[in-house]
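Take a look at these structures.
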Structure P
Amino acid sequence: MKVITNKLNTTKPITDLREPTIYNIIDLDETQTDIDLTFNVVSDCVINLSSCTFTKDKHIKVTINLTSSQIDVKLNVNSLTIGNLKTTIELYGTNTKKIKNTNIDMQVSGILASAHGAITCVPIYDFNTNLINATHGVTMGTFDEAQIFNLLTKGIALDDAKTMIIWSKFNTALMGVEESERELYYHMILDKWKQQPLR
């Protein structure tokens with residue numbers, strides 16, 4: 001599969017995916033607080049959206065228009081909320097014409113880095129055929145204090161422990177991104193998280 005990486009603050013998102021593609025969309029420096037992305041999908045693809053909320057409430061809307069039969073489409077949304085803020089995620093799956101033997105799966109991983117933040121997710125499928133296999137899943141949680149404590153007892157410094165946890169949450173969603181650039185994102189997230197007390 002072709003791998004494309006798009007930072008929302010520098011590049012206009014590609015809206016038509018016409019060849020097998022892994023498409024990484026990165027908004028970890030929170031350049032936008034309202035994200036509205038619509039993709040017309042013609043071929044197999046994996047779309048990974050990694051987003052961070054830390055200055056003000058954020059709204060994310062992603063629409064997948066299935067336009068071809070016999071394709072597999074996967075959307076992964078990884079969202080990290082830091083502080084007393086709210087992230088709202090809306091996912092829509094539609095088909096613009098009669099298609100069949102197509103699979104679509106939408107997965108959301110929501111991570112809270114503070115006790116009073118909030119993440120809500122609304123997955124909606126609007127298909128005019130029952131020949132589409134559609135699934136979705138949502139996983140929400142906080143950074144586990146016990147996990148951090150366990151790393152600290154092994155002699156790992158607090159910042160390093162937090163970096164390891166951030167890496168475990170976002171590494172898969174940043175496949176195709178160069179290692180040095182991933183490190184910059186991890187450190188940026190860590191800087192935003194440093195002031196958050198452990199629960």
Structure Q
Amino acid sequence: MERLPFPTHHFDVVSSQFGIEYADHPQALEEVLRVLKPSGQIHWVMHHRDSVFVRVARRELEHLEWSAVTDGFLDAAIALAPSLLRVRAGLALEDPVVANAARDWFNQVQVLLDQRIRRGQNVEILQEIRATVHMILLKENDPVRALQAYRRELEYSRLRCKDLCIRAFDQADMTRLADWFRDRRPNLRVDVATLSQIEGLLAWGFRAIST
């Protein structure tokens with residue numbers, strides 16, 4: 001977004017739905033004005049710091065960080081996986097003491113996971129993690145490798161949630177954004193509004209129309 005591959009004064013409208021927040025400002029904003037015709041318009045939907053989406057992301061971020069913490073649920077599953085794979089194949093355990101310790105650890109962490117699900121909010125991500133880990137343990141031919149790959153997927157999800165929370169705009173951010181556009185292109189009429197549905201506050205609406 002900081003280097004748009006389009007000619008100057010090329011577009012009638014520049015629109016964004018939950019995108020422009022993630023760009024580097026003001027470089028991306030300069031690009032918006034460069035590609036926008038002098039008579040053009042801007043219509044954006046942007047993350048609000050107090051929106052339903054951000055509140056959910058904050059809770060999911062907490063759950064994701066809890067799941068991936070060292071010696072947490074994923075580590076316990078990875079420790080259990082080799083022994084469980086031998087059991088699935090009908091083979092004797094290489095070291096029953098180690099296998100039993102891994103099983104006990106996994107069961108203890110599962111109890112903590114179940115408690116977190118019962119008392120938490122927006123726990124769908126935890127339920128999904130539990131179901132996916134169980135499926136990997138019971139069905140994958142190389143469960144350790146599959147669990148490690150799943151950990152990477154969860155890390156990407158954690159980073160997305162974290163970035164959403166960081167990039168969401170509050171009232172002061174929106175005021176600065178509106179003032180920036182007014183200063184750069186005085187013929188723009190800039191309007192900022194909040195967008196809501198029955199679920200609650202969803203986003204900022206940002207509109208700039210040439211006059």
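Results, tabulated for the structure shown:
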| item | result |
| --- | --- |
| When mean count of other Cβ atoms within 10 Å over residues 128-135 is computed for each of P, Q, the largest belongs to | Q |
| Mean count of other Cβ atoms within 10 Å over residues 88-95 - highest-scoring structure of P, Q | P |
| Structure responsible for 1.18, with Rg/Rh (Cα atoms, Kirkwood Rh) calculated and labels P, Q on offer | Q |
| Winner on FRET efficiency 1/(1 + (r/R0)^6) of positions 8 and 48 (r between Cβ atoms, R0 = 30 Å, to 0.05) once structures P, Q are ranked, highest first | P |
| Structure (P, Q) behind the derived value 17 of relative contact order in percent (Cα under 8 Å, 6 or more apart) | P |
| Entry that produces 1.67 once Cα Rg over 2.2 N^0.38 Å, for residues 104-151 alone is calculated, selected from P, Q | P |
| For helix-only ellipticity at 222 nm (-39500 (n - 2.57) for each DSSP H run of 4 or more, over all residues; to 500) computed as -19500, the structure of P, Q it came from | Q |
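Since every read-out is calculated from the coordinates, none of them should be taken as a lab result. Note that this is a predicted model, so its numbers are computed, not measured. Cβ atoms are built from the backbone, for glycine too; each structure is taken alone.
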